[in-house]
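K.L.:
These notes open a run of structures that come right after.
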Structure 1
Amino acid sequence: MDLQVQGGGSVSVSDAAFATEFNMALVHQAVVAYMAAGRAGTKAQKNRSGVRGGGAKPWRQKGTGRARAGTSRSPIWRSGGVTFAAQPRSYRQKLNKKMYRAAMRSIVSELIRLDRLKVVPAFDLEAPKTKGMVKALADLGLQDALVIVGEVSENLALAARNLPFVDVVEVSGLNPYTLVRNENAVITEAALKTLDEVLS
C-alpha cells in the first residue's frame, strides 16, 4: 500500500504491517503487559521471622496465668512482624514476540485507517524552542501528537519536553502504550521504513 507524504509524494509500505485488522483484545493485552513490566515491585515489609529479636520465649508455657507466647515478635504484639507482609515481586507478564508485533501492527494499521498517522519527509527544528515545535505541529494541523523519528535530536527533545500532549520517541523505542495514549502520530519516512522492516 502507498501512504501519502505531507508536502507531496507517497511512500510504499507492506500490507502485512500496515493493513491488518484491529484486534482490541490483543492490543489491550500488550498495553497491560508493557505497563506491568514498568512496575518496580520493590514494596517490602517484615514478617515475624524478619523482625530482629524474638528468639527467646517471653515466659514459660504454664503457670503464669497469661496467654501462651512463643515469641515477642508475633504479629499481635507491639513491634511484631506484619501478618501478611508484602515481599519484592515482579509484575512482568509473558507476551510472545509474535503477539507483541501483531499488536503493534494492529495499532499502526488502525491509526492509518482513522487518518491519525501523518508521514513527513523529515522532522527537526533549527533551535530548541517550544514555539518552534508548536508551529511545526500547527503546520500539520495538529496540537498534540506523538512524533516518531529515527534519532531524536537535542533540539527536538528540548522543544517538546514542556508540551504536555506531545511525545517524541525514536522508532527503536516505540511501544504499544505510547502509540495508544496519543491521539495523533507523526512519523518520518526513514522511521516508517525502519518500522516496516521490524513489523513485516
Structure 2
Amino acid sequence: MTDLLIVDDHEIVRSGIKRLVENNAKLNIVADLGSGEEAYHFLQKNTVDLVIMDISMPGKGGIETTNQIKKRFPKIKVLMLSMHDNSMIIDKAMKAGANGYILKNDLSDDLLDAIEKVMNNEIIISASVDRNDFDDSKIKDLNNKEFEIFKSIASGEELLSIAKKLNISYKTAANYQTSIKQKLNIKNTLDFYNLAKENKVL
C-alpha cells in the first residue's frame, strides 16, 4: 500500500486526482492540502510514501516546498504536477529533489503509471514535455529561492508580502530582488513580468 499526500491550491485538481486513484487498491490518500506550508507541517506529524505536488501555488511554491521536504524527509518521494512544459522548470524541480514531473494535461493518462514508476525508484517525466525548450534562458541560473521570488515579483506581488509568505525579513527579500536583477540584467517589475511570460513561468 502506498500512502499519498495531494498538494494543490485548486480543489478541483485535488478532486480530480482523488478520482483517478480512489479505485486503485494499492493507493491510499492520507490527506489533500492546499499549500506547501500545510504540507510541510503535516509531514512533521504524519507519514506518507509519496507527495503529489503542484509546482505553482501561493506562498511557498512546489519547488521550494519539495526542497524543504527532501532535506527533512529524504525517503519521501515527490511527484511534481505542472502546467509548464519547459526544460528549465523541470531542471529546477529535479534539482530540488523531485522524483517525477508530469503535466496536468497528461494526468488522466499518465498519473497511475507515474506513481508506480516513481515508487519503483524510476524518474518519470511526461513524454509530451519539450526537453530542449529554453535551455539558454538566464532564469535557470537562479537558485530555488531566487526563482520563487522572481515568479512572485513577476506576478505582481509586493516585496513585503513575499517576505511574509517565505518567512524572511523584508531586507532579505530586497537583497534577493537586487541579486535577481543583477543575474538577469533587468531593472523593473515590467522586466520581471516580460521575462517570466517569455519563458512560460507564469
Structure 3
Amino acid sequence: MDERYLLVINGKPEGPFTVDELKARGVKASDFVKTPAMDDYKEAHEVAELRALFGFAYRPVMPQYFGSFDQRLLAAVIDWLIVSAVIIVPVCTAVLITGDRLIRILLSASILLLIPFANLIYHIVMEGSSRQATYGKMILKIRVCDIDASTIGYAKAFARNTAKILSVLTLGVGYLLNFFNKKQQCLHDMIAGTLVMKDRLI
C-alpha cells in the first residue's frame, strides 16, 4: 500500500495524498509533509522516501523551537528517578540478602557514587545515539542536537554532560543562562555546541 502524506498548502494541511498525487502537485523540497506514523511535519527533503523518489538533496534544518527550562528540568527529574530505581532496587536486594554488617554499609554507601555515575553514562549513551534523547526527554518530546539539528555523537555527548559540572559549580547560574539567550542554551550547551530542541509545530 502506498504511503499517504498530508501536505501543508497555504499554511493548512490538506490530503492525504499518494506519492503520485504529490508529484502531480509539484511538491517542493521545502514543502511540509506528514504521514500518520510521523510525530510532526517535516520538510519533504527530510523524508528519505521522498528524497529517493524526487531527487531532493537533504539540507540540514536549523532548529526553530527549543526546549524550555521547565521541560528540561522535568525530563531531568524523570531520568534521575529511572536511573535511581535501576541502581537502588538491586543494591537494596543485596543489602537484604547479605548478613555481613560491613558489606551492608558499603553497599548502601555505594548508592551515592553509583547513581551519579550511572546517570552520566546513561545521558552520554542515550543523547549520543540516534535517539538523541534520554527517556525523560522522549516523554517531554525534546532532544539534544548539534547546531544544525544533527545527531551529536558520543564524543560531544560526553563533552556536554561532563560540562554540566561547570553549570553546577556556578551555583546554578550555568543553568539559568537558558533564560537569557534565544536558543535557550545552558552553559554546558554553549561549551559543547549543542541545543535542546523540540520538533516543529504547525
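K.L.:
Starting from the value 10.7: which structure in 1, 2, 3 was mean projected area of the Cα convex hull in nm² calculated from? Please list the in-between numbers first.
P.N.:
On the way: 1: 16.9; 2: 10.7; 3: 15.0.
That value comes from structure 2.
K.L.:
Given structures 1, 2, 3, which gives the highest value for Kirkwood radius over Cα pairs in Å, for residues 18-89 alone?
P.N.:
Numbers: 1: 16.3; 2: 13.1; 3: 15.3.
Between 1, 2, 3, the highest calculated value is found for 1.
K.L.:
Have a look at 1, 2, 3 and say which one yields -16000 for helix-only ellipticity at 222 nm (-39500 (n - 2.57) for each DSSP H run of 4 or more, over all residues; to 500), as calculated. If you can, show how the numbers build up before the last one.
P.N.:
Values: 1: -10000; 2: -14000; 3: -16000.
Matching structure: 3.
K.L.:
Another question, if that's okay. Quick one: distance in nm of label points 7 Å out along Cα→Cβ at positions 66 and 170 came out at 6.4 when computed from one of 1, 2, 3, so which one is it? Write down the numbers at each step before the final one.
P.N.:
Working: 1: 6.4; 2: 3.3; 3: 1.3.
Computed on structure 1.
Throughout, read-outs are computed from the coordinates displayed, never taken from laboratory work. Here the structure is a predicted model, which is why all the values come from computation and not from measurement. Cβ atoms are built from the backbone, for glycine too; each structure is taken alone.
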